[in-house]
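What follows draws every value from the coordinates through simple rules; no lab data is involved. Predicted, not measured: the structure shown is a model, and the values here were computed from it. Cβ atoms are built from the backbone, for glycine too; each structure is taken alone.
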Structure 1
Amino acid sequence: MVLRSRRKIWQRILFSWITVVLLFLLSILLIKGVYSMYFKNKNAKIRAIDTNKELKALEERKEILHKNLSRIKTTKGIEMELRKKFDVAKEGEHVIVVIDKEVKPAITTEKETGLLYLWHKFKNSL
């Protein structure tokens, strides 16, 4: 009999509204924590992938720079870089400058208005 009355007391406590509300609030707090950790994990994985791509690109650039550096250490490499950067020539050599087609000026002397202006803009953009 006493055992049965104790069981009813515990049942009343466990199934009361206060207990249900407290358990609900506790579950919301736990879900919020899990949700936050999920997005932090997702962002960390994305950043790790981006960082690995950047690392690979930097390693490739490092290799290219080392190749260029080893090439520039020779006298022929120095001469090639000087010729490429400054358009210079040795004694007895001549420099030829190639000029592209004549470029039409973008400014017109006449002011065009309306459809004629739009037509010329369209035609020049092609």
Structure 2
Amino acid sequence: MSGNRCLLDTNIVVAILNQEPSLANHLTGITVYLSAIVLGELYFGAHKSARITDNLARIETFVAQYPVLDCSKTTASHYGQIKQKLAVKGRPIPENDIWISALAVQYGLTLVTRDDHFKQVDGLLLETW
């Protein structure tokens, strides 16, 4: 881990919830944060699944362990800057991922993800698990 404070992307949380063996020791010795955006994506996934109640319970148990970061005026400012830079590059990424990036930049957190498109965001610290 390049930093000891990280923000988990949705695909990482899903892998953890699915008890992916390669992630067993990754959460040791670091400070983990979640974003309200990732939480929304997790709830959406649970509500469209065949096991809504079970998946909601798994999410609640996991989320209770970590602070959830909400968006603020400062986050919105970072969002605007990031989106403009991506537009100039001609390299858009999904809207939710711009918000997740903005939170990571705002708080100086390493974003842990498996999505390569985050590499388009200037100044974003990334880690792949």
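When FRET efficiency 1/(1 + (r/R0)^6) of positions 22 and 86 (r between Cβ atoms, R0 = 35 Å, to 0.05) is computed for each of 1, 2, the one that comes out at 0.00 is 1.
Structures 1, 2 were shown, and helix-only ellipticity at 222 nm (-39500 (n - 2.57) for each DSSP H run of 4 or more, over all residues; to 500) at -26000 was computed from 1. Looking across 1, 2, the calculation of semi-axes √(5λ) of the Cα gyration tensor in Å that yields 24, 17, 14 traces back to 2. Hey, Cα extents along the principal axes in Å, for residues 6-69 alone derived from one of 1, 2 reads 34, 27, 17; which structure? That value comes from structure 2.
Looking at structures 1, 2, which one was distance in nm of label points 7 Å out along Cα→Cβ at positions 14 and 46 calculated from, given that it came out as 4.4? Here the read-out was taken from 1.
Of the structures 1, 2, report the one carrying the highest value of mean count of other Cβ atoms within 10 Å over residues 78-85.
Values: 1: 11.5; 2: 16.4.
By mean count of other Cβ atoms within 10 Å over residues 78-85, the leading structure of 1, 2 is 2.
Of the structures labelled 1, 2, one was used to calculate distance in nm of label points 7 Å out along Cα→Cβ at positions 54 and 102, giving 5.1. Name it.
It was calculated from structure 1.
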